[in-house]
1. Supply the structure label, taken from P, Q, corresponding to Rg/Rh (Cα atoms, Kirkwood Rh) with the calculated value 1.06.
2. From which structure (P, Q) was helix-only ellipticity at 222 nm (-39500 (n - 2.57) for each DSSP H run of 4 or more, over all residues; to 500) calculated, if the value obtained is -9500?
3. Taking relative contact order in percent (Cα under 8 Å, 6 or more apart) as the criterion, which structure among P, Q has the greatest value?
4. Determine which structure produced the value 0.20 for FRET efficiency 1/(1 + (r/R0)^6) of positions 127 and 175 (r between Cβ atoms, R0 = 25 Å, to 0.05), calculated from the coordinates; the candidates are P, Q.
5. Given 0.60 as the derived value for FRET efficiency 1/(1 + (r/R0)^6) of positions 39 and 71 (r between Cβ atoms, R0 = 25 Å, to 0.05), which of the supplied structures P, Q does it correspond to?
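Laboratory data are not the source of any read-out in this text; all were calculated from the coordinates shown. Being a predicted model, the structure only gives us computed values, none of them experimental. Cβ atoms are built from the backbone, for glycine too; each structure is taken alone.
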Structure P
Amino acid sequence: MSVIEENVRRVIEGRGLPLRGDDIDTDRIIPARYLKCVTFDELGKFAFYDERFDEDGNAKEHPFNDRRFEGAEILVVNRNFGCGSSREHAPQSLMRAGIRAIVGESFAEIFAGNCLQLGIPVVTMSHEKVSELQGLLEEKPGTKLKLDIGEKKLEADGKLFEVEVNDSARKLLLSGTWDTTSLLLANRREIEEVARRLPYLQWRQTA
């Protein structure tokens, strides 16, 4: 299987996790003190840390601590999610906490772009539909969601919701070309061949 085939994001299925609240910013998603990490590997356990635990490390009530939503892969949020700082650590922490897609009313533009760079689809629905979906998940924890990027639809407990997704993001997700770094590495030989044909690069190599 090629890199592009591995990166295709067409249908994502998983349990849903409702997270209510408007204007949830990136500092709440991942507190600033965790930005000094050398790698992103351990960020998943620190997602929403200050809202999930008190100063003594005791767990507080929070959807990410709720065992009913354990193992959830699709996050359902409200308006302007991911606002504030442009830190890429925010979607990194969510991804490493198991989140593979996010459904919401709206998203901060930079946050949505950072999600796309990780292959995490962010799709939108109206306030009424998001509230309905969150209510469904709270009433029936463990409900599996099926998000179809190609058809722009989301299925939950037999109900079908229409979703909106940025056209350019949708094309990148469906074609598997959202990961530009992987594309460059996969085409290294072709890149080197082009470089050898460029006069100014040849001059630099012989200088």
Structure Q
Amino acid sequence: MLAAQLAAAIAVGYLSGSVPFAWLAARSVGVDIRSVGTRNPGASNVFRIVDKRLGVLVFLADIAKGAVPVVLALVIGVPEELVFLVGGAAVIGHWWPVVPRLGGGAGLAAAAGAGVAVAPFPGLVGLAFGITALAIFRSCGHAAGIGVIAFVVSGYALFQDWEQTSGTLALAGLIMARHIAIEAKARRLGKSSFT
């Protein structure tokens, strides 16, 4: 029974992650997000190139697509130590959606949402630090790094959510690796998202 619940939750996570909010938002104003700015179909590119309000909405929607499947998994009885797999499925859906041609962004917001749902206190601390760093440095990469550090410190040192923090930390490592790869591609295009 647990295997079926987990499999269903992972499938929902993947499908949730596959919803291309950045592409849909940009398309609503006649822009193909895959052909402007960094060409990355994520909230940051929508915010910088298309419309700041739309970018914020995409950011919130991407957080939700990481958080909602995790909450649903907990509701149907998936153990807390396994729900990070559901959040991971949402991020994978964001990277490689059901419709491949719509691409996928770095997954920073989806991972943040999953982190908040998996380990709420450390997740909220990390998200707060990340958003603050973004406002100060105007750099997604630096904000993500600061948010991850705050998540880890608060998770291990303050709230001691060992299992949840460890699983989500592994996911954060993958997210950072993907972000670095996307950033390298953006730099080649002369459209860095770090600045």
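1. Corresponding structure: P.
2. On the way: P: -9500; Q: -22500.
Checking each candidate, the match is P.
3. P
4. The correct label is P.
5. P
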